[in-house]
1. Which of the displayed structures (P, Q) returns the greatest value of mean count of other Cβ atoms within 10 Å over residues 7-14 on calculation?
2. If helix-only ellipticity at 222 nm (-39500 (n - 2.57) for each DSSP H run of 4 or more, over all residues; to 500) comes out at -28500 when worked out from the coordinates, which of P, Q was used?
3. FRET efficiency 1/(1 + (r/R0)^6) of positions 15 and 103 (r between Cβ atoms, R0 = 35 Å, to 0.05) computed as 0.60: which structure among P, Q?
4. Between structures P, Q, where is Cα Rg over 2.2 N^0.38 Å highest?
5. Supply the structure label, taken from P, Q, corresponding to distance in nm of label points 7 Å out along Cα→Cβ at positions 47 and 63 with the calculated value 2.8.
6. In terms of mean count of other Cβ atoms within 10 Å over residues 23-30, which of structures P, Q is highest?
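Read-outs: derived from the displayed coordinates by stated rules, not from any lab. Source: prediction; values computed, not measured. Cβ atoms are built from the backbone, for glycine too; each structure is taken alone.
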Structure P
Amino acid sequence: MKKNVAPKSIWRNPIQFIAFGFGSGASPWAPGTCGTIVAIPIYLLMQPLSILAYCMITLVLTIAGIWICDITEKAIRVHDHSGIVFDEIVGYLITMIAAPRGWIWIVLGFALFRLFDIWKPWPIKPIDKKLAGGLGTMLDDVVAAIFALIVLQLIAALVR
């Protein structure tokens, strides 16, 4: 496994700090997983919101993420650096839209999102490879999150 090396500028630049998941993306190993872990308390803060408010905030974070990731990639001169994990944070929030309450669902959503983000079934892998900039960085995780969301909702429907 390749060790992640985060640029020192992430500790001085607020946009890069956010792109690197508030520092979680600086983890030398499994930065994507660390970034997804950071999303859990954000989700817990957002969970009591109405579905409309939750979705609006998630949409704003997705759009902001395109800009945040694009600015950071240009500054550090690396496309989709493994430490840029804001896309994982947003991806987890998308996965958890209308999720049932409870820790089992939080953990299952986490596992499903990480599965699709790492596995990258079609069309995630082509998106990851062909789209540059912040849009490419964010979009592959958005699609992985939509897959995870669908599976999570199917499981929830089956157990109700």
Structure Q
Amino acid sequence: MPQMTIQDLGSIGELVAAIATIATLAYLAIQIRQNTHTVRAAATTAHIESVSVFSRLLGQSQELSDLYFAGLSAKDSLNESQERQFQMLMSGFLLAIQQAYLLDEEGIVHPEIRAYHSGTVDWLVLQPGFSPFWAAWRETFPPNFRGYIDAKLK
């Protein structure tokens, strides 16, 4: 049996290192994929909860529900206090939609959430009371989100 030289041992060491590197990269890829899935699930769950809070708020209070829909229909029956309350309701709801929009830009939110909010925004912009709200609050939102809503309004 021939003797192994230091060069032979070095070659074997390089092969073992290469195999270990490939195994490590495969392990890391699996971990990243699992982490991405976990982050997406957590972001989606948190977002759904934020929208659910808004829906529960309207569903549990006839007064707030009436105010919300009266504001969207641009009824002149809202007094100054009710108008401020409507604007706060709308800004809270749009913050939830903005959250989904920003998560979607990062590729984190589930595509069905994006589709839900796109449909919601399509409906909102058709409501007579949305345009006055947006004109008053537009600048409080980030530029990309403003562009998204502006494009829906056109």
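1. Across P, Q, mean count of other Cβ atoms within 10 Å over residues 7-14 peaks for P.
2. Q
3. Structure P accounts for this read-out.
4. With respect to Cα Rg over 2.2 N^0.38 Å, the highest-scoring structure among P, Q is Q.
5. This figure was derived from P.
6. P
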